[in-house]
Structure I
Amino acid sequence: MGDDLRKAEVRAKMENMAGMFDDDTLVVTECVISLHDTYQNLHETLNNWLADSKLSAAKFDLLKLLKYGVPDHQLPMAEIGARMCVTGANVTGLVDGLERQGLVARANLPGDRRVVLAQLTSEGEQLMEEIVPLFHKHLRVLWSQLSEAEILQLTQLLTKLDRSIDAASAQG
């Protein structure tokens, strides 16, 4: 890939490391820095876009889970944490905020009052029906400089990297 597609800031960081590592290590480090910077940019951009609907990316993810992840639009709080890979405290904070907005309600599991469910309200369902198509249109704009083939290739490469990370983690 040509230097014209490489970020100048990343190149500058890498030049400061020249001589410290072998070329393969520098290439991997440059990729990690670029991946991190791109993720931060994407996350900030999506959060800014969702702010118009008074949502964060995390709140949006929870609403998506309730709307599209389960047929009855409700889940136990502990299961939300497991599915979103966040702590119980994070789930409580997210549900508290969404409950204040009228998008989610709490209920007890029938027959077991110890289990608290988060349920998508009709207002939450209506918001998701309005915002999800716009969100996907916005995503396509963000990816507009990549062809469909490039998007598929990027997805395949990220999947391959994820498997490599998992394999390395399993080895200790």
Structure II
Amino acid sequence: MFDSTCGGVNRDLYIMNGDGYDMSRLTRGEADSIAGPWSPAPPGGGTGGTRIAYTTFGLTTSDIALINADGSGQVNLTNSPDVDEGFPAWSPDGTHIAFTTRRDGNNEIYVMNADGTNPARWTDHPADDWAPTWSPDGTMIAFQTNRDGNWEIYLMAAAPLEGGTGGSGATNLTNDPADDQMPFWRP
């Protein structure tokens, strides 16, 4: 799966076989669609990769959306007309999606149910927190933040603080003068 402007001016989502054949266009519209992660296998087994979480960019803001692998069932999960939201990340069991949002005035990490309900703030800092990614066991979330004056990789527990807001125990993992960004876990 990838995004491309090969079908026109806007970036759209496409899938194709590993040999480069059988390319299919999944999205069409007035907004750019930025490729995101495939859904994981559901708890108890089954097939993963049936849905794609992605970022859709309109004229002034962005949202988190889902689409089925065949291009059907497209739904905007966040639908926040005055807020930028992006960088979706599935929990390993497929029940939640972490994402970056500016709904509080700066970039924070939120987690919502996979159907878009019950969004909860998991970081609460005046600096920008971006690009969440779940640990393979679902117990931790790594993210990038500039709370130390440059971009660093932080780690927090993937359990909400009291009241359902915030992840607990955010710790700086990189702690160096270079910009460290876009964390990903090894499966």
Structure III
Amino acid sequence: MGEVLDKNSEKNKGQAISNVESVSNKFGFVKQDEYFEDRQIASKDTSNYYVIRKGAFAYNPSRINVGSIALKENDDVSIVSPLYISFYPKKELNVYFMRNWLKTTEFDKGRRFLTAGGVRDTLSYDALEEIAITLPNIEEQTTIGLFFTALDNQLTTQATKVEQLQSLKKAYLQKMFV
């Protein structure tokens, strides 16, 4: 993967950016002040935090085994802790193809083989670069990425409908037995 990734080394010079985010294995990038409502996680000095722009990936190297890796999809520039590793795909790698490839057993096998640690598996950036990736041409990557993005969007829509129906059922049951 080292041939198709660029490590992000942009720091928050002068603490110009105050939008601090974390990576959740369920929700992707999340604002720290919303995700950790009960406590302050970020340091007061965020000048050594990494700047995250649209198209960047970031992961917690000690939580990669639970899927704590995400693609920054919106235009809101943010920063993440220096504990995170961040990178950008080069132009020959479609970001949506990459996002979905990171969920495959091929990636997981490479990650498990190259992680180090005891209680928590840790995947360094150097180890990430060593993971083998098979890439179709950029047009095929784009088609694949768009296909799985559309599926993800459908799944989200259906999950929302299920939640709404469950709420409706609960309301009917409460009215029925009052």
**Asked** For which of the structures I, II, III does the calculation of helix-only ellipticity at 222 nm (-39500 (n - 2.57) for each DSSP H run of 4 or more, over all residues; to 500) return -12000?
**Response** III
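Upon calculation of mean count of other Cβ atoms within 10 Å over residues 107-114 from the atomic coordinates, which of the structures I, II, III produces 21.5?
Details: I: 9.0; II: 21.5; III: 15.6.
Structure of origin is II.
Bear in mind these aren't lab numbers, they're just calculated from the coordinates by the rules spelled out. These figures come from a predicted structure and were not determined experimentally. Cβ atoms are built from the backbone, for glycine too; each structure is taken alone.
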